[in-house]
1. So helix-only ellipticity at 222 nm (-39500 (n - 2.57) for each DSSP H run of 4 or more, over all residues; to 500), computed for just one structure, reads -15000; which one of P, Q is that?
2. Ranked on relative contact order in percent (Cα under 8 Å, 6 or more apart), which label among P, Q comes first with the largest value?
Structure P
């Protein structure tokens, strides 16, 4: 089976979507497009402009005027998977600041702002040869994508991974605080976080990023690779969604 022209990866905060997307895109020679950085860029701009993130009209107007570019990392040596410019300013690492993290779900939940961002994401997806990562890519942004992945993990595993990620960048992180923030994010994102009806669901507790990539590649090659992950999903996470 040849690689689909568009692969979408959705799932909750901290499930490992970006890691999977980056590794998979590298294996396939595709563009890696983490659509969440667009919403983080919007949240960063909301803070910079001193706009109330709850103000739907103001946030949508800001989204309409922003020039957000997601580019390859180029010659950067800081480990970035892409470069994000907002009105020409490199904000790649600024988007991971705690204050941006706190308001991104609030700023991103306004329908008018999401509609603007989705259309920009859709335009990139239509170019093909892209792995798109987000919350609602398979269900809303690119519903005709030939391969849709929904990556999930337990709250405890997601908190552990996010804590490790922050520590590896030299920051300090409290596991319980991050766990509580993930629960809060899940509640805020629930309206856009359901898997598409035809998504392949992978519950990734106990699996390394490379093992998850191997499952997806096996599925692309012969159509059977994700059956094992569904069995793992049911065994480790009874009652979880599957296909």
Structure Q
């Protein structure tokens, strides 16, 4: 049996974890490229780095045409996500109260998916890449634990399957940090919201938006999207989910 190759990388304010079940001659080099890609994305898009393109663009020190070309691409994906979620996603999540430019709701999931793409291009058909509670898998089967937002160290569910993207937005680790883009105030009607899809960039961005919607609107929105299933945890610990979620849960 081949020993999986594992790696953890501290970047973008969190830990990205890699598990490659089918390492080959090119895997180590591909993993280095994936890690370099994560650090490059951080240098361009970090809102905590004063010298990042996104920070300088937000302050008016750079014009969009002078930024890294991926900035325009990411902002276009943010606008697409805003349209798909009826304005519940925004690259300016603080709304009128704080109109600072911050496309982080797209960038993290996209960075994870990019890492998976690099590994696939190098020949891996069995790997998992995770960061900040979100996971992109290739191949499978994989089992992915979903943290209980109200019980530290506990899981509220385990997702199992092939080629899955699992994204969770919530208050467990960072408190009420997700903002309602319409008001600029913290969204507090949910404790956590998990979406299960296949492509993490979009699934993660959608999870951010759907969390901000609150439970009723969130479940209605997800039910109309056949490419995702949703698990919502309310502040009192009760759960709600879309009809197709049980088929993704481990028995």
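The numbers here are math on the coordinates, done by the rules we state, and not lab data. Being a predicted model, the structure only gives us computed values, none of them experimental.
1. The read-out comes from structure P.
2. Between P, Q, the highest calculated value is found for P.
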